[in-house]
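A.B. asks: Each structure below is given as structure tokens.
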Structure 1
Amino acid sequence: MRDWKQSEECHPCRRTVLFGLVGLLLSGTWLTSACSSSKPPLLFTYQGHSKEVGAVSWSPDGKHIASGSNDKTVQVWDAVDGSNVFTYKGHSDAVMAVAWSPDGKRIASGSGNIGNNRDDHTVQVWDATDGSHVFTYRGHSCPVYAVAWSPDGKRIASGSREMQVWDAVDGGNVYTYEGHSDWVQSVAWSPDGQRIASSSGDHTVQVWDAVDGGNVYTYQGHSSNVHAVAWSSDGKRIASSSGAYFQDDNIVQVWNAVNGRKIISYKRHPDIVKAIAWSPDGKRIASASREVQVWNAVNGRKIFTYQGHSSRLYAVAWSPDSKRIASASGDNTVQVWKTP
């Protein structure tokens, strides 16, 4: 298996293996409870999807979770017991990204499919209560791998072959950012909404002005595809993760959000780090590969490792209270577990 290099066609760099591999469909009931003495303890496994799960997002109040899958659905379910609330079936292809609006009233989801230029390259916005469709954004010509709401909920940034920012009320395009030379794999707004960080298969993270799209600086600390990027809650630091097959750059780097100077390199993962998430309290970072590792965001010391999944992980998200983590995997499940 090789690392993908993008051409002008729609051949994605991010999650190349995500929806190309066949996941393991777990048998049994939709909800599997776990009573285990292991740490961290598994609270439950959500098995509502029939194919690989590549996206997960908590509601702002921590009561629900939305997950997107290669089965073309977004499912919203109870974060306490895992019961399904509703299933959104508006996409005609794999759901690669999902994000809850800051007010908890809407959800944005991005779609696409590997190697097919005629599929669903849209971002859809819909009601988080009942799944009713609000509008569809069709500005991208290739699969959409990332979506993120601005902190005020007025705009949405979406990543594909390029980065686009658009109005979250009427879907009108605000501007298009084309600073990367390869696919945009992850996007994240700064907590104050003034800047956006985007990671790419061109081995860089670029930080740019969220008002006019001007480049602020480019972080070049990685030597392979940068799969994920996340801001700390205080806006002072950025974490980014990378990796490629047959390369050693399976790391997370933490760096100064003002000037791009590296602070920490975390190198404990044995494989590509597909996802990262900063705890809301700013003290820890969760990074996902074939396992989830949680570590101290200040000194880089590993706190614990979670190995509950049977396949590669593609998404990880902290609950708003920093006490739980949801992790999504190629084994078709999302697992919710409690942090020690």
Structure 2
Amino acid sequence: MNIKNKKILITGAAFIGSHLIEKLIEYHPASIRVINLTNKHKNNIRKNIENIDFQTLDLRDLGYAEKSVKGIDLVIHLAADHGGRGYVDIKQGNTASNFLLDGSVFRACLKNNVEKVFFASSGCVYPNFAQTVTKDKTYLKESMVKPPYDADNTYGWAKLMGELTLKQYYKDFGLKCAIARFFTVYGPNASESHAVMGTIAKTFVEQDPFQVWGDGSQIRNWTYVDDIVSGIIRMIEVVEDAQSINLGTTERISVDKMVSVTHKIMGFNPKKTVYINMPTGPLNRVANITIAHRVLNWKPQFLFEKGLKKTIEWYMINKKKKYIKEHLSTLLMHD
């Protein structure tokens, strides 16, 4: 699909959506409509607000969903009830609303003959049993998502059901779709409930003893938001058969390493580090990106330390230390 002159609907402007909007404007679409549940994240897109039609609606209501997609060529579905590991573990009843949200949006797209749908899925669709040993150099391949399914918590099951719905809509009705599985995205505008942002926040207020969730050995491949945005655009341009493709990096970085690099960049050396029994998620989650490279000609441009420095610079300019210190415990668990 050529994005130029297309009428685009983006659901969700919290984090990734705010960066994607900025990039899409460069492609000169006919229009960009943004649907967010509340005005909470409107500040994230303030510099582009004149270029978009921003509306607050609950897309779990099929009537609102159908109204929103009417006359739209491309729907980019990013919206979800989601937070960091603490949120998706403890607030599973909240994330269950994503079953209704995704079903409503996809049904509205089908009924209104939308030309293409992009769906933001997640590494949480991968089987838990494949992510249990940190010493194994496992890279999660798209083909590993198959029966018997073993998704990560209610959030992961909702993403998996969204994928399966779109695959069936393409097979049965010809609805063109592209599905990206995101891996632990971080960057400006992300919330402190996510591991990298939470570590930056705790370092920013000089938490000491410094708290690390779990034992610090968990392996991740944190992906900078600009790489995710470029991957989304390539998928919109290239994929239409509901193929699911990983967007991540192949860097294997432990939580301990992420924390130490953050401390080094921010010039903080706590006297003591303590490991606490809090939700950690899978022990070993890293993407195989062979298909992304072959099909999309895409690969990440930001090694972790480069993206981390950019994120820290943004955080220190845009955050108030007093506020973060007073609200830290809430921020670490919020959506």
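A.B. asks: Tell me which of 1, 2 gives 20.2 when you compute mean count of other Cβ atoms within 10 Å over residues 275-282.
C.D. replies: So the calculation was done on 1.
A.B. asks: Check the numbers for relative contact order in percent (Cα under 8 Å, 6 or more apart) across 1, 2 and tell me which is largest.
C.D. replies: Of structures 1, 2, the maximum of relative contact order in percent (Cα under 8 Å, 6 or more apart) occurs in 2.
A.B. asks: A value of 21.1 was computed for mean count of other Cβ atoms within 10 Å over residues 99-106; which of 1, 2 is the source structure?
C.D. replies: 2
A.B. asks: Match the computed value 10.7, 30 of Rg and Dmax of the Cα atoms in Å, for residues 267-322 alone to one of the structures 1, 2, and report its label.
C.D. replies: Answer for the origin of the read-out: 1.
A.B. asks: Can you say which of 1, 2 returns -12000 when helix-only ellipticity at 222 nm (-39500 (n - 2.57) for each DSSP H run of 4 or more, over all residues; to 500) is computed?
C.D. replies: 2
A.B. asks: Then there's this: In terms of distance in nm of label points 7 Å out along Cα→Cβ at positions 179 and 195, which of structures 1, 2 is highest?
C.D. replies: Answer by largest value of distance in nm of label points 7 Å out along Cα→Cβ at positions 179 and 195: 2.
A.B. asks: Right, another one. When Rg/Rh (Cα atoms, Kirkwood Rh) is calculated for each of the structures 1, 2, which structure yields the highest value?
C.D. replies: For this comparison of Rg/Rh (Cα atoms, Kirkwood Rh), the top structure is 2.
Laboratory data are not the source of any read-out in this text; all were calculated from the coordinates shown. The structure displayed is predicted, hence computed values, not measured ones. Cβ atoms are built from the backbone, for glycine too; each structure is taken alone.
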